[in-house]
1. Can you spot which of P, Q the value -10500 was calculated from, given it is helix-only ellipticity at 222 nm (-39500 (n - 2.57) for each DSSP H run of 4 or more, over all residues; to 500)?
2. One of P, Q was used to compute semi-axes √(5λ) of the Cα gyration tensor in Å, and the result was 50, 29, 24. Which label is that?
Structure P
Amino acid sequence: MRHSIVPYAEIELALHPLGQSLYQVGLRVTDPTSEGVIQPAFGKATLTTEALEDFESKPAQYGQLLSGLLFKDPEIREAWLSARSALQKSNLDIRLRLLLTPGDVLLHSFRWELLTDPKSNIPIATSKEILFSRFLFSRDWRNIKLQPKGNLEALIAIAAPSDLNQKYNLAPILPDLESAPVVAAMQPLLPQVIAQPLTLDALKRALDSSPDILYLVCHGTILDGDEPLLFLCDAEGNTALTPAKKLTDHIARLDSPPRLVVLASCQSAGFADSAQSSLATLLSIAGVPAVIAMQGNVSMKSVHQAIPRFFEELFKDGQIDRALATARFEVRDNPDAWMPALLLRLKSGRIWYDPGFKTAKGTPDFWNEICLQVRRGTALPIVGPDLAEATLGSSGNIALALAEAQGFPLSPADRTDLAKVAQYLSITKGIESTRVEVQKQLMQRAKASFPSTAAKDNLSDILQDIAGSQRQDPTASMTILANLNLPAYVNASSNSFLLNALLSANKNPIDVFSKWRPSPGNPSPMPPIIDDSEISPATPLHYAIFGDCDFPEHWVLTEDDFFDFTVRASEYKLIPALVRRLLCQSSLLFLGFSLDSWIFRALFRMIVLHEGIAAFQHGKTHIGVQLDPEDSRFSDPEGARQYLIKYFNSARRGSVGEPQIDVYWGSSTDFLRELSSELDKRKNDHLPTISSRGRNVRS
């Protein structure tokens with residue numbers, strides 16, 4: 001089985017209720033080696049638990065009967081067999097997604113992991129060539145952002161109450177025995193193992209640090225066929241029978257819930273008609289995009305065989321469904337091999353990525369070009385609102401928090417768009433109140449990241465303290481950026497974090513923004529006047545293109561603000577002449593944006609419409625940093641990835657004289673850390689001289 005991310009053929013089996021146990025079955029096939037679109041097939045299936053209940057203790061027969069029910073319609077059966085045959089001939093592995101509605105109790109009660117191929121009767125889920133998952137749609141609009149492998153954090157939580165056997169007749173759990181194989185399998189990652197006893201409060205505190213992976217070992221049960229319970233500990237180490245909802249409610253409130261939760265808990269995926277209230281489903285509803293759970297009383301033998309193998313495979317390529325397929329294959333001869341269930345809503349099935357340039361240009365020579373421009377001082381960073389995400393949270397999460405608090409009534413997809421949410425608040429609450437609420441959100445996140453600033457009530461003062469505390473941190477994004485030998489920065493984040501980072505780097509920045517909003521004292525806005533001779537790496541220009549929230553009357557925040565600013569910037573030529581020249585003469589580094597966002601697109605169009613933009617095409621390297629398209633926002637992440645690459649290739653768009661932007665796939669922090677490393681390698685290299693015409697910033 002290959003370990004590459006793509007290509008996988010994709011088969012989606014979607015079940016939609018029609019009433020009285022009748023379901024529409026839709027089968028869609030995507031062949032990544034073909035440009036053609038394969039006609040989907042549709043049929044019907046009657047699914048009842050009564051038809052299968054006599055075979056729950058006979059896994060092989062259960063799987064064959066379930067297959068007979070699902071593939072009974074001739075059109076669905078033929079479509080499946082034709083797809084399997086064609087994809088096998090093409091030597092393609094398959095990512096099989098069973099699309100289920102989270103709220104359908106009946107659908108989740110079936111043991112889909114026992115499903116067999118209708119022709120061969122071979123179990124599908126234990127095949128290494130088929131990556132099987134129950135795929136769930138969610139109304140959770142928090143962004144799911146993949147992490148680079150080196151940044152992953154994992155948490156191991158083992159509940160080992162001392163009275164399990166005596167009070168509940170359950171097998172005792174030995175923490176060291178349970179944790180050691182998993183810790184070894186996660187290498188080189190060093191997971192945090194929560195100290196004993198594992199109380200609910202201890203688990204909540206550990207989750208507050210936003211780990212990417214949670215591995216939870218505990219006994220579990222379902223009370224009265226309804227409420228899932230976990231056997232956690234009290235402070236004395238005895239059993240605390242804990243409603244699972246207390247845990248999942250806490251996870252639902254986190255800005256960044258774990259991306260993967262693995263549950264070695266009996267009945268954690270539910271059984272029979274209690275599946276909907278199972279811990280796994282509750283976790284999915286709470287926003288966890290990938291959950292592996294046990295549907296039944298799984299043996300510790302299978303857990304000890306499958307789970308370490310799963311983590312070993314996961315850290316090869318980050319693909320959750322592939323790793324579980326390999327682990328299931330490992331225990332295929334065990335009678336409970338079918339019990340691990342994967343509930344997934346990640347289209348690519350991944351939990352981490354490799355940052356970098358995924359093009360032919362992603363070579364050391366390409367880094368030479370970037371480093372040369374930075375060392376010469378001919379690179380211009382354009383900083384977006386998400387460069388400070390680790391400290392201030394993403395603009396999407398801020399928007400989501402405001403939308404939920406204020407009852408935002410528009411499309412759920414708009415809840416993570418700060419300009420749209422701010423527009424709604426400005427109309428319903430007033431613009432002054434909206435500005436205050438956004439600043440409060442920024443301050444709350446900054447204080448949570450740096451508790452030492454808790455007593456301060458001014459955002460600028462808080463950011464000044466944070467920038468000072470990060471001054472000696474060579475891995476902090478703002479520190480790396482501020483220490484570059486550059487004469488100018490364009491700040492599109494509307495806060496003073498970058499400005500304070502420059503001050504903390506012992507620079508004396510010249511802070512400028514456009515007073516774009518007409519007022520009685522400013523009826524015809526004018527561009528700021530900058531003395532070009534004052535600009536240098538020691539006294540860099542800090543141009544806040546969308547204003548600064550400390551000066552609210554010129555803060556570009558709402559949709560109307562962005563439209564009005566764009567019009568007035570064009571009408572009154574509000575972008576300073578020096579900045580316009582730098583945009584034409586510099587290599588541009590777009591950091592802290594989502595390149596598919598309309599705010600970035602608006603900024604990009606403002607830049608390319610300036611006179612002299614054709615100079616972009618003369619030996620300049622322009623970089624746009626973009627996280628891999630987030631699975632929760634794209635039906636086809638790989639297609640979205642290719643679209644962005646084509647969009648920023650000016651030859652593809654056919655636009656003459658526009659910049660071609662090469663996309664670095666990763667976070668801005670990834671890019672800046674790699675840039676810092678590459679610059680350090682070249683610090684003693686000879687720097688070629690250039691003509692004085694290379695930079696002309698005089699008026």
Structure Q
Amino acid sequence: MSKSPLFLGSALSAPIRQMLLAGTSGLAFAMPLAAQQGQDTKEPAKGAVVELPAMLVIGRRTADGVPVVPIDSVGSRDVFGPEQVRETGARDINDLVQNLPAVSTRPYNGGEAAAPSFSMRGLPDDGLTEYIHLMIDGVPASPLPYGWTAPSFFPLTPERVYALDYIRGAHSVRYSPNTVGGVLNFITQPIPQKRTFEMRSTFGDFDYSSSQVTTGASTADGFGYLMTYVDRRGDGYRKDGGFDQQDFNLKLRQDLGDGEFVAGSFSYMEDEHKAPGGLTLSQFESDRFGNARPYNRFAGFRGVADLLWHKDLKDDAWFETFAWGSQTQRNLVAQRPHFPAPGDPLTISDWLDDSYVTGLGMRAGKSFHALGMDHEIFAGVRYQREWIPHWTTSSAPADGSAPATLTDEQEYTIEAYSVHIDDSISPTDDLTVTLGARFEWVPTAEGHRNSVGTAYEFDEDLSKVLPGVGASYKIREDWSIFANWFEGIRAPQVWGFGLTPDPANADIEFEEASSWELGTRIEPDNGLATKLVFWRNDYEDFLVFDSGFYENLGKTAAQGVDLVADWELGDAVHALDGFSMHGSITAQDIEVKSGPNAGNDVPYAWGQKAAWRTRYAFSETAGVSFGGHYVGDSYSDAANTVAENENGNIGRNPSRILWDAQARKDFHVGDAGSFNLIAGVTNLFDKEWALHSRGGFFGGGKVAGNPRQAYIGVGLRLSF
């Protein structure tokens with residue numbers, strides 16, 4: 001695999017490219033609220049609560065405090081702060097997001113330590129995390145947000161995750177595309193207020209190890225930086241299922257005075273992992289953790305850089321302009337056929353692609369009073385270009401008896417323009433109404449494919465206004481109700497144009513969807529905070545690769561209810577100081593509304609999901625946590641087949657309950673540091689569980705879930 005430098009493309013001028021690559025300035029592709037601009041350099045009072053902006057700004061500086069969602073928010077939003085993230089003990093990203101309400105993950109290709117598979121609110125789940133807008137510090141995480149949303153590897157190690165921010169509702173008009181399931185932002189550690197140095201290592205079963213080094217500081221002249229490096233590797237719980245990851249990040253910020261600053265980041269991650277795929281029933285019975293496809297592997301990297309210039313203006317207004325760019329390279333190698341019969345010749349398929357994205361934009365906000373009401377206007381415009389200049393697939397005999405032969409070559413280009421505006425209106429102190437809309441214009445979504453001697457082209461476009469409206473009313477200071485509705489889109493995936501029933505005349509529609517919520521939040525003084533939300537998602541022209549072709553199959557509808565609760569028991573009963581509990585329950589009903597499988601459940605769509613955690617802090621420096629999650633049963637195909645087939649890729653997926661536990665102890669090191677010890681176990685009771693995977697490039701079959709895995713961690717942090 002070649003290791004190209006980050007290429008930002010011709011959409012950015014040479015001086016901007018130089019600034020990005022040098023890391024001299026920049027900021028995330030973020031959408032901060034106007035009221036929070038220019039405040040991120042201030043040190044809050046000790047113990048004060050810090051509210052996250054709409055999507056986190058990389059260049060901010062944050063002191064102590066746990067981010068929370070305001071009680072009068074107009075939509076569902078769940079934030080997991082640093083303590084909650086640490087207490088999950090998650091060894092991979094899939095384990096971590098399982099703790100969020102209405103979110104589930106599943107094994108897909110046996111490389112779960114490196115490859116994500118998230119499903120949210122009943123959206124079609126093909127194992128590739130395609131139906132949600134994923135971000136890292138506000139920067140889109142997908143290789144091509146408008147054309148290839150599935151990350152073959154997630155370009156962020158769990159060690160760098162500082163917090164999780166999952167937003168749904170009317171404010172989704174600020175983000176696009178793929179927002180109907182929500183916008184999930186992975187927040188990494190902010191620039192520290194003081195000079196900080198940290199080292200952390202974790203070791204566990206299956207030769208798991210990770211090491212992280214972090215250093216950063218803020219100076220009196222307004223300059224701040226944070227540099228982090230992670231090395232992470234292990235054998236994986238599948239035989240010949242190892243992984244190796246390196247993750248580097250640099251954040252920089254320079255305050256220029258009078259509410260003006262430049263800030264930026266540069267990230268680079270390499271990933272190599274085996275992808276054993278699924279097993280036939282007989283192979284699974286022989287060894288549930290076996291590997292029938294030892295040739296399967298993935299190797300790739302992602303580089304991303306961004307910059308922003310921000311300026312506070314007069315009369316409660318602000319303006320900023322931003323640019324970002326990324327390159328993702330993927331090299332997938334897999335055996336063919338997936339399920340060989342005795343005597344079948346075995347070949348190796350080799351896929352290599354480079355995906356590029358550049359984005360440029362401006363946004364602004366202003367607070368003012370007019371017509372007897374307070375207003376907060378937020379508006380932005382963005383241009384984005386995505387392209388794959390060269391994507392090849394070749395094939396060679398596994399025994400090396402002949403050289404590799406080129407079997408396919410493709411290229412794609414996508415251009416998208418978007419404009420959005422919303423106004424949060426407060427007719428009274430207790431009522432907030434948000435009205436907004438987003439205009440999406442995709443004039444270019446085109447490509448060329450030369451497959452086995454047959455050349456053809458495709459060309460699709462979109463012009464669509466996506467409205468959104470939300471409202472929140474505070475019945476009391478500790479009780480509010482809210483409702484919202486919005487529309488969203490999901491672009492066709494570029495890999496699918498050559499897999500339509502008639503590739504030479506591919507006619508694929510952009511998926512369009514709408515979503516609404518009705519909910520309430522109650523946060524009394526007894527330490528109990530609850531949220532109850534009723535929701536519904538309706539999808540039009542959803543695209544799936546279920547019948548052997550990539551095609552629009554009509555409508556799906558998902559409706560459900562989320563109940564989320566946090567309880568600091570010591571606030572209600574003094575004798576229970578130190579105890580806290582968190583839990584969420586989701587019940588949902590998901591149905592295919594049209595096409596040959598109308599009336600059936602959407603594949604992998606469970607009916608119930610729950611997550612819970614109990615914590616006890618013996619003191620400020622010691623504590624334990626005990627938690628788990630439940631995922632209901634589901635089907636692996638749109639026909640809702642119950643019985644397992646011989647290949648193991650069809651059948652009913654049973655429900656599961658998994659538990660985890662962790663203990664921690666901190667020790668002070670002089671006045672400026674701390675030493676930390678943790679010990680934990682995932683899948684505490686070693687429950688054996690498995691799912692049926694439909695396939696993909698690496699091949700389907702029956703895939704075992706993770707067994708019990710223990711780990712220990714040590715860390716040293718100095719701050720002065």
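Read-outs: derived from the displayed coordinates by stated rules, not from any lab. Please read all numbers here as calculations on a predicted model, not as lab measurements.
1. On the way: P: -10500; Q: -1000.
The read-out comes from structure P.
2. Of the options listed, only P reproduces it.
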